[in-house]
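Only the coordinates and a few stated rules stand behind these numbers; no lab work does. Worth saying up front: this structure is predicted, and the values here are computed from it rather than measured. Cβ atoms are built from the backbone, for glycine too; each structure is taken alone.
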Structure P
Amino acid sequence: MRRPSIMTLLILSIPLFFLLNLTMGSVAIPLKDVFTILFGGDETNEVWTSIILKTRLPQALTALACGAGLAVSGLEMQTVFHNPLAGPSVLGISSAASLGVAFVVLLSGTIGGGIMSNFGLFGNTALTLAAILGALSVMALIVWLSQKVESNVTLLIVGVMIGYIASAIIGVLKYFSSEEDIRAYVIWGLGSFARVTGGQVYVFCGLMAVLLPLSMLLAKPLNMLLLGEQYAKNLGLNLMHARLLIITSAGILIAVVTAYCGPIMFLGLAVPHICRGLFGTADHRLLLPATLLCGASLALVCNLIARLPGLEGALPINSVTALIGAPVVLWVLLRKK
C-alpha cells in the first residue's frame, strides 16, 4: 500500500474511532442522538446527555491527546538515543512524576490523616500539580546534564538511575503509609483517560495542541541525527543544542501526559515502530505526523477496548496498552536478533 493511502487511512481512522468511543460502551447510544447531543439539539434523555458530555467526550479527547503526545515523545527518544527500545520513561521523567504524586498521596495519610485518599476535585488538581512539578524538576536536571555530558549512553544511564532512586523513595513512603493511601496511589499508577474531567480536559488538550505542532519543527535535526553524530556535526548541526531541544520537547510532553493521565505504558514505545513498519521510512518529515496520528488512533482503540460493551466498569488502560504494545516490542527484539 502506498504511503499517501496509509496516511489517509490514519487520518480517517481518528474520527471513526472517536465516534465509536462516543456511541459504544456499557450503554449503547445511537449515532444520530450523539450528534444531537454534541451540537446542542433538543435531547429528552438526560442520562445519555450526561454520559456523552461528562464521561465519554472528555475520555475520548484525553485519549486522543495522550496517544499523540506519548507517540511523538517516544519517537524523539528513540532517535536521539539511537535505541529502538527507548520510550517516554527512559529518562526517569515518568518516575519523577510518580514520585511527586507519591509525596502528595502517601505523605498526606501520615501528616493529614488520609485527606487525599478520596481524590475529589481538589485532590485531582493537587495530584496534577505534584506530577508536573516532579517531572519538570527531573527534566531540568536532565537538560542541564545534557549540556555537560557528551555521551548519550551516559545520559541514558543517568535517567535509568533516577528512575531507580524514585522507585526506592516511593517504596519507603509506601512502608510508612496507610492502606487507603497506598490503594489510592496504586489506582493512580494504573493510568486512566477518565481522570481528566471538567475544565481540566480543555487545559490538557490546549497544552497538547501547542506542544505537538512545536515538536513537528524538529524533523530536520532528528533526520540529521540518524546519520550519526559525527556526520551531523560535519553538516553543521550543533549537537548539544539539537539534543537539548529534542529532550526538552519529549520531556515536557511526557510530563504533561503523566500529570493528567498517570503513567501510560507502551504507547510511546510501540507506535514509532508500527509507523516505521507501515511507511518503510526513517524520514521524520513523514514519521512525526504519522506517529502523531497513529498514536492518537491507537489510544482511542485502547480506550474503546477498555470500555467494551458488557463490562460494568472499565479495564485498567495499562493492561490494554500492554496487550497491544508488548507483542510489538517482542517483534522488534526478534527482528533485530
Structure Q
Amino acid sequence: MNQFHKILTFTLILTSILFGQSVQQYANIGDLKLESGETLQNCTVGYKTFGELNADSSNIVIYPTWFAGTAEQITGLIGQNKLVDDSKFYIIAIDALANGVSTSPSNSELQSGKDFPKISITDMVNSQYKMLTENLGFKHIYAIVGGSMGSMQALQWIVSYPDFIDKAVPYVATPRRSSYDMLIMQFRKRMIESYKELGASDDLINIMISYTTQLFARSPEYIVENIKHEDFDIFIDEKIENREPSKTFTIENHLAQLNAMESYNIYKNFNNSVSETAKHIKTEVFLILNKTDHLVNPTPALELANELNCKVLLLDNNCGHLGIGCELGKCGLEINKFLDEN
C-alpha cells in the first residue's frame, strides 16, 4: 500500500468513527465526458460509508442507488441480518447521477433544468469509477450490490470494468429492458411529458406518477390481499393523493433517470449478443429475481444467468418488484453467504 493510500485509509476510518459511519459525503470529480459526446460540467457524486475499511482495502462493497433512491435510503438495508453486513464489509452507498444528491437537473449550477445533458446508466457508472479511483484512490473493489436501477448499474459496471470487481449481486435485475419494461417506461415518460405540455403542476404530475408506481410496483394479488375494500380510500389518500413528494427528486430528475434507463442495454457493444457479452464478464454473479416482478421483467436476466451459469435466487412471492423487502431475511442471508465465499 503506497503512502497516499495509507493516508486515505486512515482518513476514511477516522471519518467513519467521528461521524457514525453514515454522514453524507461528496466527491467533486470535475467534468465528466458523457456517452452522448456532451460534457457534464463540475460533476459531484454523493456517497455514504458504513463499516471499517481493512488494511489492504479488500472488503469494499459498493451499493449504487435505485431509481429515485438515495444513499440515505440504503442505510436501512445495511447491517447485521440485513442485505449487507457492515461488521464484515466497508460499504460505500453511492448516489446515482440525477437523484437530487449527486449532480442533477435540480442542483447543477451550470446545467440546470432543461440544460442538463442526457445521461445514461454507463455515465452513472463512469462517474462512480472516477470517484472511486481518482478521489478515493481505490484500484479494486470486492463486490457490488444493487437493486432495480442499481442492478442496471451493477451489470453495467462488470461489463464496462470487467477486472475491477470480484463479485456482483444485482437484484430485481435486467441486462436490458424487456418489451414489457419498455412499454411501462414509454407510458410513464409520455404521461409526464403530456402533463407538462398541458401546463399541469408538478404536484399533479407527482400524484399521477404515484398512481403508476402503485399499479406496477406490486402484483395485483398483493394489492387485493393487503388492501381491504373498505380501506381503499384511505390507501389512495395516504399513498397517492396526499403523499408528500420528494423535495430532491424533481420531475426533471425523474425524466433524466427515466431516459437513462430507457437507453440501457449491456449488450449494445457486443453485437447485441448475450453470449458474446457473457464471455466478456469476469465477475462472479449472483442474481436475485422475483417471478411476479411487473416493473423489471425477470426473463432477460434469466437468459443472461443461463449464459453465465451463475447463481440465481428466484423468488415467487406476490410482492412484485418490491419482493426483496418481503423476504429480506432470506435474501440477506443468501447475499452475505455469497459474499463470504472465497
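Summary of values
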| item | result |
| --- | --- |
| Among P, Q, structure where distance in nm of label points 7 Å out along Cα→Cβ at positions 162 and 266 as derived comes to 1.2 | Q |
| At a computed -11500 (helix-only ellipticity at 222 nm (-39500 (n - 2.57) for each DSSP H run of 4 or more, over all residues; to 500)), which of P, Q | Q |
| Structure (P, Q) behind the derived value 19 of relative contact order in percent (Cα under 8 Å, 6 or more apart) | Q |
